[in-house]
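Following this line, the structures themselves.
What follows draws every value from the coordinates through simple rules; no lab data is involved. A quick note: this is a predicted structure, and the numbers were derived from the prediction, not measured. Cβ atoms are built from the backbone, for glycine too; each structure is taken alone.
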Structure I
């Protein structure tokens, strides 16, 4: 497995370091696209709230909460599992510094949880968010800050956590509407 992880890492990491333009594009997707996605979901919450479609607004808020819970799970895992990032393990220079442990990817777990929750609300936007989440993950590998298995592990955990939160919410929502 280590050989596969290493081979995949170098396949994507070799995309960086060829020009400032390509490195800037990788950094854009790895570091700044995530902020735009979160801003877009926050705008969706505001938009649907203002239209009086509070159930849809709650769904987008739950998507943000799912991402936050998933990110918290990543932090807890990193307390117990200390997997070094590629720059520390391979003595390479990444496109930007990251100092925490690498598994699971905090970005992947957050954005795949977010995408899964949005998919339950709007399949079209959910698919777009899944594609953007993959792009973020690949860019973080190309930037040299994550191993491919960090991204895959974060993606799987993010989807699972989001599904669990959706099930809990549906149970609570049903309980709330039946008994109050």
Structure II
């Protein structure tokens, strides 16, 4: 940590290696675009490296990196709206070549993700952090800058809301 804070790029790389995938998942959950998410992760790592000397090493690293990622995603979404980009077109998956159980599981995951994406921002973010980013309650509290008890109650309410949405969509 000390070497990284003193500008050692190799030490910094070793420290953050395990976070790239989680950061990408977080960025993708905000942006829903693979290239934009990858760009945001690169920007996040660049900013983190540039400002690492200001990081308080007594605190967890992921919440700090997540906040940088989230802010960059928010900026990118605002920029998208200013430039009025059209819908993103992705290549369809040929589900005929997949076993039936895989297709059903994939459809169920798609349905759940769509329902999560339709939730209000506060509920969506806390569910994404807990269930898609696999953050602990302490990490979520740090990221959202709220007490752990508030994390638990917001998560409870978000799950309850998601359950209602899923039942309505069934």
Structure III
């Protein structure tokens, strides 16, 4: 636990310059809330927060460690930090960085191709592809599993790093 404390404290202090003025911001440790997005951007910062986002969200930012976040729909999803779990509905773009994050979502379906950008190490992502998509995976020991909605094409994939697995779910 002593090695985790600096990570948790850094994650809790990191958003001081990140949050936007009109962003719905949840910042702290161990907060549990249900939030209706009303189309706004939402930021979850700190550690160990359990947040359920309902309705249409703008950009959903999850930064820190050990958050558990669910969402119905977001314009985009950005997950950074360590050991976060994000389960959701639909997002046009998903970015996952740092380490040991687990993300489940429906990707794309908008007028432009949906996009997954993944970096860091040991992240796990499970996607349903709702339309044309681009998967960019960089780093080490990532797992990306995907299925397609009816009519969605296979994704365009680029990858670099080591020990990354990108595959269609059986």
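Odds and ends about this structure:
- If helix-only ellipticity at 222 nm (-39500 (n - 2.57) for each DSSP H run of 4 or more, over all residues; to 500) is computed and equals -1500, the structure in I, II, III: III
- Volume of the Cα convex hull per residue in Å³, for residues 47-118 alone derived as 62 - corresponding label from I, II, III: III
- When relative contact order in percent (Cα under 8 Å, 6 or more apart) is computed for each of I, II, III, the largest belongs to: I
- Which of I, II, III leads on mean projected area of the Cα convex hull in nm², largest value: II
- A value of 3.2 for distance in nm of label points 7 Å out along Cα→Cβ at positions 31 and 143, calculated from one of I, II, III, originates in structure III.
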